[in-house]
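So, here's a batch of structures to check.
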Structure I
Amino acid sequence: MHHLIERVFGTPHWPTVVLTYAAGTAGGLAAQAAHLPLPMLLGSLLAVGAAAIGGLRPLGHLPQAPQKIRMIFIPIIGVAIGGAARPEILSEAPQWVPSLLILCLFIPLVHYLGYRAVRASGQTDAVTAFYGSAPGGLVETVQLGEEAGADVQMLAMLQFLRLILTMILVPVAFTWMEGHAVGSAGGAAVAGHGLGLADVAILGIAAVVGVIIGVRLRLPAGHVLGPILLSSAAHMAGWTEAVPPRWLIAAAQVVIGTSLGVRFAGMPKGRILIALRLALMNGVISIGGAAAVAFLIAPFVAEPAQAVFLAFAPGGLVEMGLIALSLKMSILYVTAHHLLRIILAVSFARAYGRRIR
């Protein structure tokens, strides 16, 4: 995956990097002024993505945002998500078992249906269609597909677009259901108390040590899951009630959105349109399935249908966690399901990919 990014972007041209992040920030502020959902994330993604697809080269280079910078900011979101943990969550967790078990059936089913739909289009080969329709594990499935001989550029686009479409469609759906904008556009702030020196130290340790643990143990989405786990433990133990300041969370969203938008740089527009059609087809199956499951099982898991839908939607753990934060839902319920979703998606792709080949 990293080799693919390096082939597309090469060595960063730092003036272009600065300009790219400036464009992402401007896009986020414009989206916030327009009261769009998750404005700093989606606004930066759309602004930079449009510039990348349009082939803009203001300094002689396509938009650039080194992925290593994204990895520095992702733990901030993990710490913020973990800040929602409270001791009473332990008594709620047993009620999640039915939906976790249903998720074990849901992921293979939507992967299979998505694969059959993408393959039936005749616009990509079987291996690329199989790994490109996996409902989770972007980096892992691209790597598995590359090893299996898939069309790596098309596979990467299918997975990027799955993530991006879900990030756009899910908050828009929540905005429609709630009747007002969600995220920071709706005036929602992450619950927490003012930051003292001790809080800064505890949250900093949770971020840094969490990343080390997540990467060393090879946890799914380890850069965000490790900080989530340590931040949750610190908050449940009562060591801190603080979360990162709102401006820092907004900055992290801009970095994440910008880093996703630049991935369209240098990709032929014709192939992007094909991938967009296929990703939309796959998204209708997975997001529609998540909505159906949410209304069916919500009465049995003591969670609102919106939370169940968010837990089953095939978006990134970071992005879905941000929506859960803004809507004051059970964030650990959503996070637990997305962790299992990633594990199931990668395991199913690894187990059945050989049959497709």
Structure II
Amino acid sequence: MSNIIFVSPNKYVQGKGALKDIASHVKNMTNKPLIISDHIVWGITKDIIMESFYAEKVDFYFVEFKGEASVNEIHRIAKEGEANQVDLVIGVGGGKTLDTAKAIADELDTGVVIVPSTASTDAPTSALSVIYSEDGVFESYKFYQKNPDLVLVDTEVVAKAPARLFASGIADAMATWVEARATIRSNGTAMAGGRTSIAAKAIAKTCEETLFAYGIPAYKAVQKGIVTKHVEAVVEANTLLSGLGFESGGLAGAHAIHNGFTVLDGDIHHLTHGEKVAYGTLVQLMLELHPEEELHKYIQFYRELGLPTTLKEMHLDQVSYEELLKVGQAATQEGETMGNLSSEITAEDVANAILAVDQLSVRE
């Protein structure tokens, strides 16, 4: 039996205006960091970041992230960083920016600082990246020897991001306990490589409890761009609790089904990671034979957040059963996290559960 394992970032900082202090947090870690961000996020954050670095007299080199966490993009930015003799990588933005920053830091053998601009995924705290093709198709998970040196979350920045991304983060985080629970039951392996610890179990469970308790009022506050105690609690759940919970707890069916959805063509690719995970979570619950009352609890919660619970909302109402089987085949392929749910689940089981969730949700 493999060992119990628990991993985490070296430091986590969260609060209103936290970005103003970024240079003071990193000045003892670097002589010249590489900062990567997409043009939208950089436009929002650059004045705060530049003022902080100038105040601390720390030089930096900036490279614009083009939008896809692909091998080519990682190599491109890493070469620029190497040419400019950087010794730390700082990723500022959404999940794909942050995953790319971690991969670049691994390639350059430097530390990494993660600055989420949204609370849309649980990627920030983890020692892994999700790698996609240039066309946005899931390719693999890339694992690293250590977690980020610092995760810094400015809730003022997060609250001003689109509320849809905040809801997406809640959806991603809602999968944490559902998947960790399945991993524990199957005696499966956590993403960090060992068995789920008591600490990870407690964190994953608290993550879901926090979201059910505070998720809706936090979402409504973010719709107005304001930070409340509910928002602070949910940002912590989306980012820290979910990040620790999934990595040291384990992924199972929900994320495997998300990865399966990426093989399809069409408008589904306009959905966020969390929106696809939301439907994947419902499919996992269906596969686990949960009572109708419990399924409705999740469906109703997702609906209040504007998340998809039907195939029409997933832009999949016109897909054939054969295409759903392709989703199932990808979700149950060797090496996927579906094994933490059950190694006996087939592609047909997944396709049928996708349809069953739609039937249950439509008739409400």
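Since every read-out is calculated from the coordinates, none of them should be taken as a lab result. Note that the structure is a prediction, hence the values are computed from the model and not measured. Cβ atoms are built from the backbone, for glycine too; each structure is taken alone.
Couple of notes before you dig in:
- With respect to FRET efficiency 1/(1 + (r/R0)^6) of positions 211 and 275 (r between Cβ atoms, R0 = 25 Å, to 0.05), the largest value across structures I, II is given by II.
- Structure (I, II) behind the derived value 2.7 of distance in nm of label points 7 Å out along Cα→Cβ at positions 219 and 259: II
- If distance in nm of label points 7 Å out along Cα→Cβ at positions 59 and 283 is computed and equals 5.0, the structure in I, II: II
- Answer label among I, II for the case where relative contact order in percent (Cα under 8 Å, 6 or more apart), calculated from the coordinates, equals 16: II
- Structures I, II, by FRET efficiency 1/(1 + (r/R0)^6) of positions 155 and 299 (r between Cβ atoms, R0 = 41 Å, to 0.05): label with the highest value: II
- Entry that produces -24000 once helix-only ellipticity at 222 nm (-39500 (n - 2.57) for each DSSP H run of 4 or more, over all residues; to 500) is calculated, selected from I, II: I
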